[in-house]
Structure I
Amino acid sequence: MRAVPIALVLATWAHALLGVGSDDLFGRWVYLAAGVTAGLLCLRAAPRAPWLWGAFAAGLLVKSLGDVIYNLAPDLDAVPVPSVSDPLWLASYPCAYVGLLAVTRRRTGRLQWATRLDGLICGLAVASVLAIFTMPRAFGWASGVPLAEQVTTLAYPFGDLALLGAIVMSLAVAGWRLDASLAVMAGAVCAWEVADLMYLHEVAGMAGRVADALVLTGVAGLGCASTLPMRRLRRTRDRGILLPIAFGGAALAVLVLARPLEITGVAIAAAAGAVALALLRAALALREHRDLLARSEEAAGLDALTGLANRRHFTEDLEAAFGSGVSHALVVLDLNGFKAINDTFGHAAGDAMLVDLGERLRGVLRADGTAYRLGGDEFCVLAPCEVEGLASLAGRCAAALTHRSADYEISAACGAVVVPGPYSDAREALAIADTLMYGDKRRNRTSASVSAAQASAA
């Protein structure tokens, strides 16, 4: 069935360029046959995608009904404006908008707001440029005629602006990735738009026949597009802000040239909308960049395994504690017996133990301080604390990192100081805390050795 509209289009182009056949035959009945056939093709495809091809089928068939009524008039030059056919012809525009919206949704699925803005910016920018060439002529036609005729005359160029903007928006939100169906559909709409632009300039002779052939190409193209596969995009990625800025720049050029070129208000309004949305898009991009930077900075300050703050975060916080004027406890902790878990049960069990101990250490502090994993089995705590509370806090931290079971025993060597205290800088305070921690570790090893010797002697 697809061959029928294609053959009609080829015959119409032969008539337009070579003069084959009569104008009445091609202008009335070949045109009507192509419209009906294209509508039936879309109707046949409607069960696959009701909102998509059903909308296009409705638009083409209702337009063909308008053509039938128009062609039954004995004298086409005497048909009034508006006529019975005009509401039917104009009804094809909203049907096409619904179809294009369904195309976008079918190919891309749920869209990000940034992607939607990109599409609107591109569509409005293109519409503003087209309005420069179409609207002055349209307003000239509509001047000095009754109100009903003015509204009808202007409805067509407005519908064309919206239709071209809609197809550009559909292409933009899909990342300008075409499949066979969308490529034919976009070409069909563009052919139709070029023809309407030619009609506005009252072309005649061969140029008029070419305009008729372009309209027929657009009508048949929509029908043929329904017979081609439409690929669903796996993912529509945000392709950056360069493209919407480029289209926004074109719209800005329209605004800059508005006065010297005496550009119509319709083009100015569309261009202003595109520029406003481009600024909004830039603001969203900056906010997303700022949020991404904040998340990356936050992630850079966290230990990937336990979720505790890491050494980089600790270094920054310790420097800040020295300049805060508030006494802080600096507690350095190193696990005893942890290596045996890795050696006996594997690193996965060791990692699970570190995560559990980290949670317990964080639970001891609650909101009063920060727990850090400095690396390996070394932890640290920094919390507001006076000298008299240091021993208690250090004891609670060491107890949180203690675990006893039938298979293994984990304890923590601890060294604690109060900063800023008598220390000249953060490095010195950390060195003293480390020294105290290693002293505690040596004492624990000595005690364990003495206990083992006593048990052996017994």
Structure II
Amino acid sequence: MSILPLRTALLLPVLLTLFVSGPAPARGGDVDYEADIRFALEELEKKCGHFFKLKEIDWKKVSKAFVKDAKKVETDSDHLVLLVRLLARIEDGHARVNPLEKGKEVKWPDDGKGPRVGPGMFLCRVGKKIYVKTAWSSAAGSGIKPGMEIVKIDGKPALKWLDAKREELSDTRSFSTDHHAYFYTLHRGLALPSGSRLELEVKDLKGKKKKRTVTYNRASVVPNGPAFYPGEIKTTKDLRYTTTEAGWGYIHVRRSPGDLPEQMDEALGALGNVPGLILDYRGNSGGGFDHDGFMGRFVPEGKTLAFGKTYRSAGPGQYGGPIVVIVSALTVSAGETGAGMFKEDGRGYLIGESPTAGMSSSKTTIDLPSGLFQLYVSVRSNKSAFNKGRGIEGIGVIPHEIVEFDPDDLAAEKDTLTLRAEALLKKYPKKEVPYDPAKFGWKK
């Protein structure tokens, strides 16, 4: 599968938590909005411009358009919207607009449609076709099932509808890579106001075309990660773990907080000495943790891992067996560094629906002259040694192997990537992974 095209943009700068919707007060002309925009354009080029070639951004074109638009701004609210749209153009998944003291009362325009909810389904792309990955709530009640092909959405071919939706999202959301934008659209991008209706033409599991209407209710827009879990799940705060039917260990790393190494101790202790381990990072929303201490949990006691960066054994009980890691474009930030270490530093084999999001970086802030807002942006890629010295930002962590979902697996409520990981553990790809469990003293 090729990396999905079109660099749009993601992650609306968390505006709904920073700015409450409502009427927008004007400031009587006491703010030079154009000066703010010109300053922002210059500072963004100075601090972020080294990413523009990688992300194929024409900054002269962007600057010309936004200076023109700035001349039309009349209120602080309009200014906020323009700044958010500007940050979408730097294609930085962490970018956002923060209010300064003078800007705390500025409102995001209210469209009157209320909060967004999901349709009760997530989608996936297989080749040039779109399939239902999971279905529940409203979608399931309308007869939508995993494994069904989505032929049309609101009368348009599914791929064209999704492309248009992605373009719509890209105007106010900043994505670091094309694949992140596309995967966001297949999941969170399906959100609409409660009560909205989505007209679908689908092919059922026997290939027969049918029409279905999904009415939006209260379904979550946040994907779990895997399509289906491989067994009865136990949990820590941020991990979900089980032993698969075939006997492999499975841990879904949902987030990457500071106490991730200690949570991993609990999961590994409960799983015991399994013959192989699947670490599933799909949907990992990031965080911040001790990378060396975490990787030390996968280096046998008294040993040192030194195929890339050097890691020493750490923790009360280490796992030294073979590991397969699973990622997708919804693996972001610290989730990317955590998952990526296994591939880049030689400890495990990495598979995924796509590369990770490509939004992992060091950040800075830019205060605007008006005193209304501050821009929060990426200035340097994390894990600069990854991808042969190019880092993660704007690229992602690239799997050893791209694996698409199989619609038949989805129809049977099985996760294709988990199945592939089990097959790889059974016949481990030793040529691609420098770490040899036996040479590190690990025994089944």
Structure III
Amino acid sequence: MRGAVAVLDIGKTNIKLEVFNAERALVWERTTANSVLPGPPYPHADVEAVWAFLVSALADANRAHPIGVIVPTTHGCAGALIDQSGLVLPVLDYEFEGVEEIEPRYAVLRPPYAETLSPPLPVGLNQGRQIAWQQHHFPEAFAKARFYLTYPQYWSWRLTGVASSEVTMLGAHSDLWAPIKRRPSSLAAKLGLPRLTPPLRSAWDQLGPVKAEIVAETGLGRDTRVLSGVHDSNASLLPHLASRKPPFTLLSTGTWVILMALGLGVEGLNAADDMLANVDVEGRPTACARFMGGREYSELLGAVQAPADDAAVTRVIASGAMALPCFAPQGGPFVSRRGEIRGEVLQADRPALATLYVALMSDLLLTRLGANTGALIIEGSFATNAAYGELLAALRPEQPVIAGDDAAGTARGAALLAQWPPPMLEAAPGRPIEKRAIEGLASYRAMWNRAVLAPV
């Protein structure tokens, strides 16, 4: 590999450009907030702001560390209808509630869960529903489109002019992919997508060099390679696929907490629990469960921005105060319930309450998923929450719990695509969490589970 690897990492909250050298060390980084424009015609991604950030960051990064490869990675549930010159419709924000208006019509089109292993989700979290809504409300623009590109592939297209599709995005609870048969679902044909779907390429495939005008604007080399790109949760998984043997479970944490159980079959997945099969870069279905843990944690924190400490966790457990789901309406097994706090909690103890909630939800979903063997590896924002790791270790005494110490884990995984498959790597760095009993936790968990499972 010649030159550094630049990863464009577009999350729901932040956008980053992260640059890695040949030894896979992070050597340069820039971050900005991601924003949603309110419309018209509907809430949508501010792609031109992302583009301006990307071009400026690439120019600055390339001066410090000449770039040889660019890899896009993004959150799921976003896609772009384009013609030869650009967008024919804005990139719809998956949290736009207006998409649900199409549900009666879409329910007739949606394939059975057994085909897609993609549960029915609210708002635009099933990408097929987004497309059906756009097709219904904007038929002229839809007819004008040449391609429908999932989000990483939109950015690789903007950089190269080459359109592609890719399985980690198509297989991310979109309703558009049949993961067991490894092909588009029956919905794709019903929506007329075959004419809009570009060639299927692997996440690590080179689409082409950067366009000449971008070379002129950024100073990138003419031979800078651009790869097709990858779904961000699957990017987080790549260092572990390259360094561990199943079974193990990756807890990819951020706005969402996504539990990805490697070595577990998909036969026991349950749509009602928001379980799904994501698809890894090799096209293999991966058993997953998820909830919007980062968003819910923030809601529970309120104005208190501090980590939970052991004394506060002990006080909340002893008080019997509980947070019960759900505090975000976009996903998880209890999406139809309104979150509530039972009991009295000191304002200063809100971080402990929030951490207990996310730990207990993680524990419950691990059990329901059947991910009861192998290591639990925490990546992302909750890897630095010491109380979360200690609670999870106490709740799962038979499983090793490892807190990842790589804040750039998603981007580092995406950077591995520059030479995929790599030789077997050393296990990704992490901190094994010491097992210790937490007084009253077992009784508290039993009480919390009874409250969660009681009829509403």
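None of the figures in this text is laboratory data; all of them are computed from the coordinates on show. The structure presented is a predicted model; accordingly, all values stated were derived computationally and were not measured. Cβ atoms are built from the backbone, for glycine too; each structure is taken alone.
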Practice task
Of the structures I, II, III, report the one carrying the highest value of Rg/Rh (Cα atoms, Kirkwood Rh).
Solution key: I
Completion exercise
Across I, II, III, distance in nm of label points 7 Å out along Cα→Cβ at positions 204 and 396 reaches its greatest value in structure I
Handout entry: Value -7500, calculated as helix-only ellipticity at 222 nm (-39500 (n - 2.57) for each DSSP H run of 4 or more, over all residues; to 500), assigned to which of I, II, III
Key = II
